[in-house]
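S.K.: Next up, some structures in structure tokens.
Values in this text are rule-based calculations from the coordinates and carry no lab data. Note that the structure is predicted; figures quoted are calculated from it, not measured. Cβ atoms are built from the backbone, for glycine too; each structure is taken alone.
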Structure 1
Amino acid sequence: MEVAFRYAQKEDVPVILGFIKELAEYEKLLHEVVATEEILTEWIFEKKRAEVLLVQADGKTVGYALFFHNFSTFLGRAGIYLEDLYITPKSRGNGLGKALIKKLASIAVERGCGRLEWSCLDWNTKSIMFYRSLGAEPMEGWTVYRVTGETLNHLAQ
């Protein structure tokens, strides 16, 4: 199998949105997806707030990683936050997820980043085992907090 990576272009937005919906369905969160092609085009390609790396196997796009830079005040440098990592079900088990994470790690190192991090649902033991096999460690003692929607709007007033 020939594996290749490439940065997504605007014309890839329908594929990216399709992968987002497939990932959300797997995570039992499809009802939360409000992203559209227009929204993704604006935020990824016009505002440049995130990047998408596509993975191809034998010339077919079979997965993606959506990531962006964050910043560690303790390290005094940027890091990469991996928002989504997805490989289509038919293409899993061939090392593509590992190859994609390794590619992201190499991008982080090339850019001088201090870390690569992501979140994983507590119930997703298969992914947790995969991430642990790569040497990733859970952040014990840290809980993610989030404010969205009407709560975010109310807080902003």
Structure 2
Amino acid sequence: MSLLDRNGVKAEIWSREAGATPRIVPFAELAEALSGNQPVGVEIANTVRLPELEPHFDRLALIAIIFPSFSDGRGFSIAKSLRNAGYRGTLRAVGPLIADQFAYALACGFDEVELPPDVASRQPVEIWLAAARAFRATYQTSHQTGGQSILEQRRAARGIQR
């Protein structure tokens, strides 16, 4: 497993092992994990609905969204919805994403990407970082940088107020 953020490889501080601290728990175990006083991370499928998580935002230090395949983009929508709803903790994409999706993942609000070993061996960190730098202008407003989208930049250049 490789963990990447916008700066490159990142040290893992979370564990999925029972009794570890801090721990990432499956969504089914969230209620029990929240009963303690330790930092809690939760791993969710890309089918979990926002109202199921929103009451726990203040207690969740990390939400890890599982991508079953690189072609299943529902996790991007969930990340953007979580950020729009006010979640400020760490968002992690988990699964076989590809480097070309890194810039978009960051723009949607993900802080980090956890890659399976086979993906990490095919696409070294340098490829991921180059891919993240390749896209400076986007059609979506980025949750990471607070930057303006291409359309917002055009409106500003023309002096159009929104």
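S.K.: To test your reading of the models, identify which of 1, 2 gives 1.5 for distance in nm of label points 7 Å out along Cα→Cβ at positions 38 and 94 when calculated.
M.R.: The structure behind it is 2.
S.K.: Moving to a separate point now. The value 2.1 for distance in nm of label points 7 Å out along Cα→Cβ at positions 102 and 118 was derived from one model only; which of 1, 2 is it?
M.R.: 2
S.K.: Which one of 1, 2 has Rg/Rh (Cα atoms, Kirkwood Rh), as calculated from the coordinates, equal to 0.95?
M.R.: Considering all the candidates, the number was obtained from 1.
S.K.: Same structure, new question: If FRET efficiency 1/(1 + (r/R0)^6) of positions 46 and 62 (r between Cβ atoms, R0 = 25 Å, to 0.05) computes to 0.95, which of 1, 2 did it come from?
M.R.: The value was obtained from structure 2.
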